[in-house]
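Okay, got some structures for you below.
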Structure 1
């Protein structure tokens, strides 16, 4: 996996479209706490790590709120852009985590400089992806999907090698990233291959996705 992905504006549009689709699906459901109607209650984030001009609306975190008096609890859909409360985008932490294996130190220093991230933050990401994530539901889901398995340290890089085509167009790469982020970051949502292809066509209208 290469950090050059972070310069691809169409990829960030693709991720935004996936999140919109997830939010729209969730909006059709009822409040998980009381069964009430859900209203839109989006809020803004200041995501870091996009090395290009992000699409309009990329800083919006889609969220919902129960309309029922006495509940009014927030229901925030899963996201392929935002990883919990971390200020850096999820794809940034994944790319850095995957590049820990086999990437020369000077390349990592260049990437850190471009992202404006310090060594201790990168170490915290490494701790998450190599220890906390493999032990959680997302890691177990990935392990079950990978027939060849993979150690905890190399779970992300193994997943990327499984998903990414050997010779890829921009659309194929985006689709691979989309599949990876859905599998890793979206818990319990069956975002089908058909939807992934449809959204990639919007983000990359100049290319026609191939079947994978």
Structure 2
């Protein structure tokens, strides 16, 4: 049986597993939904309508010459036409933030990668290090087995080179049975960044089926 993947974002404030009663895990429509990273505003906020490009620009992170970790993370939920804040995403010590639910065993360990676009053949975007993976703004850590810890650092994410993607099963290999894997993400903008811009990288989950 080939494994099917369903991806969830925890849009509640409780740090609990997918499927927990009373939790607010939202299924991500990978064809139509987006993740938004922002400083937030009155209109770029939880429960508000999906913002325009100009509204997103107005709520962007202001560069100030020091390293900054982005404050706000949202799911742009196309089905409801609203933003849903992923409250625990970012630098906090939270385990259950993004969930990757596999309904059967896999033939390889699922991995998470970040690329410029769906062609998945370049990391030229500024936020991905402009071709240098070690300069990527994306940081991630696998939390399948445990919480990331206070002030976690994680791995820089860009492309598929060793050390710049996440093994979602903690390098324990393929899934033998159906399971849910987890990770935490944040965006860290370097102090050297001086130019504004707009980029739309993609987050990819790769695995082989049985």
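Computed values, structure above
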{"read-out": "Among 1, 2, structure where relative contact order in percent (Cα under 8 Å, 6 or more apart) as derived comes to 26", "value": "2"}
{"read-out": "If mean count of other Cβ atoms within 10 Å over residues 33-40 is computed and equals 14.0, the structure in 1, 2", "value": "1"}
{"read-out": "Identity of the structure behind 17.5, 56 (criterion: Rg and Dmax of the Cα atoms in Å, calculated), options 1, 2", "value": "1"}
{"read-out": "If FRET efficiency 1/(1 + (r/R0)^6) of positions 17 and 73 (r between Cβ atoms, R0 = 30 Å, to 0.05) is computed and equals 0.65, the structure in 1, 2", "value": "1"}
{"read-out": "Among 1, 2, which structure scores highest (criterion: distance in nm of label points 7 Å out along Cα→Cβ at positions 25 and 145)", "value": "2"}
{"read-out": "Winner on distance in nm of label points 7 Å out along Cα→Cβ at positions 9 and 41 once structures 1, 2 are ranked, highest first", "value": "1"}
{"read-out": "Mean count of other Cβ atoms within 10 Å over residues 121-128 derived as 18.2 - corresponding label from 1, 2", "value": "2"}
{"read-out": "Structure (1, 2) behind the derived value 2.2 of distance in nm of label points 7 Å out along Cα→Cβ at positions 177 and 193", "value": "1"}
{"read-out": "Entry that produces -13500 once helix-only ellipticity at 222 nm (-39500 (n - 2.57) for each DSSP H run of 4 or more, over all residues; to 500) is calculated, selected from 1, 2", "value": "1"}
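We did not get these values from a lab; they are worked out from the coordinates using the rules stated. From a predicted model like this one, the values you see are computed outputs, not experimental measurements. Cβ atoms are built from the backbone, for glycine too; each structure is taken alone.
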